[in-house]
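Have a look at these structures, which come just after this line.
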Structure P
Amino acid sequence: GVTSGDTGILLNNRMAYWHLDPAHPNHLRPGRRVRHTMNPPLVLKDGQLWAVFGTPGADNQVQINLQIMTALADFGLDPQQAAELPRWTSHVSGQYANYPHTGPDELIIERRFPEEVRRDLARRGHPVNMVGDLEAPCSVEIIRRLADGTLLAGSDPRRDGWALAW
């Protein structure tokens, strides 16, 4: 995004989601916030920074951030391990965040998930679209602060990137 002069107003491409149709959920009017998926988590534990991470990718962002938070908090993985895990995303629209959702419903899942998981998802009626080992949408950069203040960083191999922390 770009900050407008010294106003502190951050301009970004999510304002393109505004609509002039009063019946639309993203109808442009005073006091409204546009529906968007930008949500870079900043996680605190006991009032102290515990982790910060983020990813580009429209509706995929929320799903990827959930997977990263689960990997860090529930499974105790370090940032690099979390970034490299097999990934999935659910697409309810070929146009993602647009309304109405007009695209096909599919679950994109990387080939590194066990075969029995992929088969079980398909058996349950999920339209599975299997992609290559590191081909799921989005990439993530992660910084995790340990109790002693040490910073660990992880960078997703799905894109060129570096994770640095100091």
Structure Q
Amino acid sequence: MIGCRNDLHEIKAIDNDKVLPVSTTSNVEMIYSDSSVMKARIKAKLRETYMNEPSYVEFSKGISMEFYGPKGKVTSRLTAGHAISYNAKEIMEARNNVIVTNDKGERLNTEHLIWDRKANRIYSDVFTTVTSPDKVIYGEGFESEGDFSKYKIRNIKGSVRLKH
């Protein structure tokens, strides 16, 4: 004779509602385009797709992006230790040592950044440093064109002029 017993606490421990990806891909390269015009290229070591609400794609091992201008040239680059892309909202959140550089030699450092693909904007509400060839500006948040060509630093905390 064989018998079974189901302990409700043991079942709940096994079924802990952990969200798992529906697909996992390593060493990924993706292209974002609009009306057949390439806007950005993304490279990541790991890409995980989740279909829960809201659905999203997670890049938990870092991300590297190149943004392209209207003539097809790279105008800026972004790297981050972690990123999540929400397809329905058309935004991507980048975190952990986020660095954005542009073709004018300017560099943005922050810990959290949002890229709004629809509006072609990047922005943040946390501490931000922008370094240009002649100065460093510190502020609490910023807003920029998607290619980091024109930007506004909010709540400026200070600036330092650089001598060469």
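Bear in mind these aren't lab numbers, they're just calculated from the coordinates by the rules spelled out. This is a predicted model, so every value here is computed, not measured. Cβ atoms are built from the backbone, for glycine too; each structure is taken alone.
Which structure, out of P, Q, was helix-only ellipticity at 222 nm (-39500 (n - 2.57) for each DSSP H run of 4 or more, over all residues; to 500) derived from, given a value of -1000? Label of the originating structure: Q. Comparing percent of Cα pairs over 15 Å apart, for residues 44-115 alone across structures P, Q, the highest value is found for P.
When mean count of other Cβ atoms within 10 Å over residues 52-59 is computed for each of P, Q, the one that comes out at 15.6 is Q. Look at relative contact order in percent (Cα under 8 Å, 6 or more apart) for each of P, Q: the largest one is in P.
A value of 3.5 for distance in nm of label points 7 Å out along Cα→Cβ at positions 20 and 156, calculated from one of P, Q, originates in structure P.
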